[in-house]
Structure I
Amino acid sequence: MAHQTPDLPVDFVELLAAFDRAEVRYLVIGGYAVGYHDRPRTTKDLDLLLDPALDNVRRACEALAEFGAPPDVVQDLAAASADEIVWFGRPPLRVDFLKQASGVDFPDAWSRRVIDQWNGVPVSIVSRDDLVRVKRAAGREQDLIDARNLDRARPGDE
């Protein structure tokens with residue numbers, strides 16, 4: 001199965017473009033990554049796993065400010081501990097920022113990422129194998145279903 005490029009809402013495109021300009025290291029995980037590697041499914045948010053290095057988080061905060069995120073969101077992301085999720089927006093236009101995800105180590109996952117263009121913007125997507133690990137580690141019912149579907153639909157090109 002070929003990769004499925006999503007048609008992103010304009011706000012997501014603008015945010016990812018701001019991240020690209022600021023050279024923020026992140027990986028798309030969650031429902032959008034599942035849709036990319038397997039088949040589209042409904043999701044309430046865009047999940048972004050950030051490289052937790054301080055300089056990267058600083059660049060992410062600058063990009064968020066440029067994008068027009070509320071100042072308290074920018075401050076929350078700068079101050080968030082590794083296990084906190086910072087989010088803004090409302091479903092289905094919500095963005096979740098994570099500094100860690102069970103099942104993967106960012107530097108290793110970054111080295112295996114897939115880079116593609118979504119709505120004309122370069123996007124870093126977690127690899128299929130790393131996404132399966134994240135989904136299994138999360139352990140919720142939908143995550144386990146996603147992991148099974150990703151395993152079942154495994155193409156020969158990854």
Structure II
Amino acid sequence: MVQPGLSRGPGASVEIKDLSLKEWLAVCERAEGACVRRFREIAGQSDPGDTSLRRFLQNLVSEEEGHVEAIRRFGEGVRGPDVWRLDDILLDHVLKRHFPSFGQGFGEGNLSRDVALYLAECVERESSRFYRDLSEGASDPAARDFFRKVAEGEESHLKCIQTTLL
């Protein structure tokens with residue numbers, strides 16, 4: 001179940017389960033954008049001589065960019081009020097809570113293949129869990145199905161990374 005309690009300070013709290021579907025989709029767009037940036041960072045700091053690794057990471061970037069488009073397309077069909085209870089602080093809080101690996105630094109120098117793939121694996125694992133939680137918490141059947149499909153796609157990427165690691 002989706003658990004995060006969001007808070008800007010004393011007395012100000014929003015539970016993600018209480019947000020509208022449109023707000024959930026905005027959180028998803030922010031999360032996907034952060035995943036794209038993280039994969040680009042990993043690719044940018046990975047060993048420049050490992051072109052196959054960089055190509056693999058670029059493919060992950062492209063997949064995540066596709067998720068952003070899928071979220072936008074799904075959102076076009078969502079009806080309901082445009083109530084907005086989230087600001088950048090709350091959105092960032094969701095990301096930090098669901099994607100703790102985003103806070104991990106890379107250190108200095110280039111990332112080895114093993115480290116780069118481990119970092120990519122962390123992103124995919126967190127993303128998969130995030131969408132699985134959303135699918136379990138969604139009351140709308142279409143949203144539940146949409147989030148489940150995204151979670152399955154992320155799980156597929158995770159298996160691919162784990163296979164590449166071996």
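Read-outs: derived from the displayed coordinates by stated rules, not from any lab. Every value quoted in this text rests on a predicted model; they were computed, and no experiment measured them. Cβ atoms are built from the backbone, for glycine too; each structure is taken alone.
Which structure, out of I, II, was FRET efficiency 1/(1 + (r/R0)^6) of positions 43 and 139 (r between Cβ atoms, R0 = 35 Å, to 0.05) calculated from, if the result is 0.40? Intermediate values should be presented prior to the final figure.
Working: I: 1.00; II: 0.40.
Structure II accounts for this read-out.
Can you tell which of I, II yields 0.99 when Rg/Rh (Cα atoms, Kirkwood Rh) is derived from it? Let's see the in-between values first.
Values: I: 0.94; II: 0.99.
Structure II accounts for this read-out.
Quick check: 1.25 is what I get for Rg/Rh (Cα atoms, Kirkwood Rh), for residues 19-58 alone, calculated from one of I, II. Which structure matches?
Values: I: 1.08; II: 1.25.
Computed on structure II.
Which of the displayed structures (I, II) returns the greatest value of distance in nm of label points 7 Å out along Cα→Cβ at positions 99 and 131 on calculation? Don't jump to the answer; show the numbers that get you there.
Numbers: I: 2.6; II: 1.3.
Going through I, II one by one, distance in nm of label points 7 Å out along Cα→Cβ at positions 99 and 131 peaks for structure I.
Using helix-only ellipticity at 222 nm (-39500 (n - 2.57) for each DSSP H run of 4 or more, over all residues; to 500) as the calculated read-out, with -23500 as its value, let me know the right label among I, II.
Numbers: I: -13500; II: -23500.
Here the read-out was taken from II.
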